[in-house]
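Bear in mind that the values in this text are calculations on the coordinates, not laboratory data. Owing to the predicted nature of the structure, the values given are computational and were not obtained by experimental measurement. Cβ atoms are built from the backbone, for glycine too; each structure is taken alone.
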Structure P
Amino acid sequence: MNILLVYPEFPDTFWSFKHALRFIRKKASSPPLGLLTVAAMLPSEWTKRLIDVNVAKLTEKDLEWADYAFISGMIVQRTSARQIIARCKEAGVKIVAGGPLFTIEYAQFERVDHFVLNEAELTLPAFLADLVQGQAKQIYATSEFADIQKTPVPLWELVEMDQYESMCIQFSRGCPYNCDFCNVTTLFGHRFRTKTAEQITAELESLYNLGWRGNVFFVDDNFIGNKRYLKTELLPALIEWQKHKVGILFYTQTSINLADDKELMRMMVQAGFRTVFIGIETPNEDSLTECNKILNKNRDLVQDVKRIQRTGLQVQGGFIVGFDHDTPSIFQRQINFIQKSGIVTAMVGLLQAPRGTRLYERLKRENRLLEDMSGDNVDGTTNIITTMSIDRLREGYKQILQTIYSPQYYYQRVKTFLREYQPPKIHTPLRFQHILAFFRSVYRLGILGKERVQYWKLLVWTLFRRPKSFPLAVTLAIYGYHFRKTCNLHVL
């Protein structure tokens, strides 16, 4: 059996980093972890081939070769997924689809032959058993949640590693919190499930043995959901593993209460973590109450961010406007917070209601839902009827992006961050791609760019005030270029 695993294309979005990746000659941020994990669950005698459309074209020869095409993706990849499905049907290739996009919206993909929904550890075996018997059904779904301590190591051998900026692994699924706009608990439940430390180090070892020496993204929705296990099992194992390895650094997603635990932050840095994404959402306490983001309430969020930065972790932040309790003052308040906190990578989006969330159900009852959400966090769209007029909301949203990603404000924010940031002692070796990125940034940003004055001021300031952070300053300057290009494409 020839199995073609196909990953749809990401549009030019905030997190695609397409414009930044060109500086290091990479085509995509990371490979499709879900498909690679599914590949490891398929019979070993089957022949497998991965086509990530973000790094390679799906050719007619690929389709002629395949008996089945396995497709996975997220909502933002919806358009590309439809195109791939159409090509598979034209070529007579049967389609098996799963992952978040199809779990949430399977009814909208009538041309798919088989849906393997929810968690593949539970639904894939039943599909495979029926397939062998020649009686595979169209839909395989479950309301149960898998024991991920039985999940196999992803089949990394299928990946062209040199096309990616980072690899990715998953330590946990589920989230103990219940933010009403988030569909994580819909997909993975409230119970926080983890792999063992031995599983994680085995996955890292498999990457290292294949020659990987770059970043690794822990894709967990909240990495610190079980602090005790992290402190006693996983982080000590990672710290020990790092003693014998060079060039591997981690980044992940956490909640803001990371700032309350100095020991946990110290251990994460020692284990090789350098960046955490945190959902700040809004400085408006009433809006935090509205969306049940209780964890963020009654805190000095700016000081929380700075406390994390001082331990050696860069904080990336997610922000939302468009809550029912937002007034026109929220736009300047968001700008002020972002600038004061020194969160350089600030993803700001309009409130959207994903299917299956408490927000979606509430707005459905109130007849306030529009078309399905785009899945793009910063395209300036929303699928809800907001209490603030949509014209005023979009105007204010545009004001935020125009401000925080203008060279003046952006480079000022980089300096605010670097003043707080304490670079860890462990550094990755300087590689050719870093040197290449620096010289490309000099040409693109320092000579041709409209931001060239701010660019050179930042580099000179960093060289004299924060010399250990000079590579990071260059990286953040390149990120700013990507963010401006993306924001101009969608909103500005």
Structure Q
Amino acid sequence: MSKLKLTGKQIRTIGYPEGPVVSVAMHTMCTKFKYHTEDEALEILKQILNAPESYLDDEILKPIAEKLMPEPEAEGMNISLNASGIQFNVFGQEHIEEGAMHQMYQAAKLPISVAGALMPDAHSGYGLPIGGVLATENAVIPYGVGVDIGCRMCLSVFDIDPKELTQKESSFTRELLEATLFGSGGQFDQAENHEVMENELFHQLPLLKNLHGRAWKQLGTSGSGNHFVEFGTVEISKNDSVLGIEPGNYIGLLSHSGSRALGANIANHYTKLAISKRRLPAEAKNLAWLNLDEEEGIEYWSAMNLAGDYASACHHVIHDKIAKLLGRKPIKMVENHHNFAWKEKWEGKDVIVHRKGATPAGKDVLGIIPGSMTAPGFIVKGKGESASVNSASHGAGRKMSRTRAIESVTDKQFKEEIEKHNIKLLGGGKDESPFAYKDIEVVMQSQKALVDIIGKFIPKIVKMDGAPHKSWRKKRITDITGE
């Protein structure tokens, strides 16, 4: 087998900036991944470029990731953390790793922090932990929102007999395969039409202007990692005036993805600006913020909201395509962001609530909390609980890193688990196996004071990224469950 050879031109072509990172990437790939193909090696580099923070604990890929991370500038205010942080509530603490707790304690000591909470699916992230909720005063933290801005859930409920998922499985499978693209660099040859692409911000902000063409071609794509589009059965057991669906069994189309390269570039650009303006202690530097009365803060807020609208549009493009293929309109659509910041009231005060991997759960607010590729997801209605800052978990939450899951789960175990639950899996690998996630039933039990369960989604045909890199032993795929 011939050994891998990469050139600096190839690496720059996929988006790497000029500088030392190119030679570091070339050396790492040609020495540590020398028996991979060029396409496989470039795919790994794309994943690192999209979310370098996800690779900082990977002993092989860390040197590349470090070169891609934003560095603080020499100027800027030195800011100390408060000696004691604000009080925050933790839900399901016995199931939350120490790293996530430590990150939340750091966030609670920020001088801008007003209120916070940690959800039962929490695990370590970058900056604010995934599953972390933080309310701040007149300030937004780009890495408190996350890299995958506007990552969200979207469920379309169709009044179709669930038996058809079995009887016409090949048809439903074909519709999933035709409706979207997976993979970190996935782009359509022909761009979809949607009004979000006409937003004037694409022409006003230089950063967004340069991203416009790529964002248009990625409209309606689904990315990699834990992103999915799947068919399943929806079970509604009782009447609920907010949901407005008669009790019964239906077919559901559930999708999970975010703002693709658009959101990642916005997050990294404005995090670099925030770090340059507010120099926090090293352990908290990625919690640097932008004030909403300064130019950079106003820009980020506008760009973040655009990325959220773009993420929503991606889902709607996918769902509209499939609805047309089915020849049916959904009787209900339920959707929510879980990587975003909102302007809300807290004890009579205007605040910015960051929910990084957390679902809005204000009074009577609908949302979707998924499990795994085999576990059920839940349609929920918020109770408006102030103890959680009107929030709930965004999923089951990881209990294994992607690397550990790949190394510890055998192909036989993975296959048997999928077959046991009668799942038809289109793509998806051991890094996203059910074994990598917490028990969704336990997570839901830990937050019964936060949401009412008003429906259940049971996956049947699951489409995820099927790239061969899913099984590479040392590969770390972007963690955008809470990003």
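-12000 is what came out when helix-only ellipticity at 222 nm (-39500 (n - 2.57) for each DSSP H run of 4 or more, over all residues; to 500) was calculated for one structure; which of P, Q is it?
The value was obtained from structure P.
Match the computed value 15.2 of mean count of other Cβ atoms within 10 Å over residues 321-328 to one of the structures P, Q, and report its label.
Only structure Q yields this read-out.
From which structure (P, Q) was relative contact order in percent (Cα under 8 Å, 6 or more apart) calculated, if the value obtained is 21?
Details: P: 13; Q: 21.
Structure of origin is Q.
Work out the source of -0.37, -1.42 here, i.e. which of P, Q gives that when log10 I(q)/I(0) by the Debye sum over Cα atoms at q = 0.07, 0.13 Å⁻¹ is computed.
P
Once FRET efficiency 1/(1 + (r/R0)^6) of positions 233 and 305 (r between Cβ atoms, R0 = 25 Å, to 0.05) is calculated for all of P, Q, which comes out largest?
Sorting by FRET efficiency 1/(1 + (r/R0)^6) of positions 233 and 305 (r between Cβ atoms, R0 = 25 Å, to 0.05) in descending order puts P first.
Comparing structures P, Q by distance in nm of label points 7 Å out along Cα→Cβ at positions 145 and 457, which one has the largest value?
Comparing P, Q, the top value of distance in nm of label points 7 Å out along Cα→Cβ at positions 145 and 457 belongs to P.
Can you say which of P, Q returns 4.1 when distance in nm of label points 7 Å out along Cα→Cβ at positions 193 and 369 is computed? Please report the intermediate quantities before stating the final value.
Numbers: P: 2.6; Q: 4.1.
Going label by label, the one that fits is Q.
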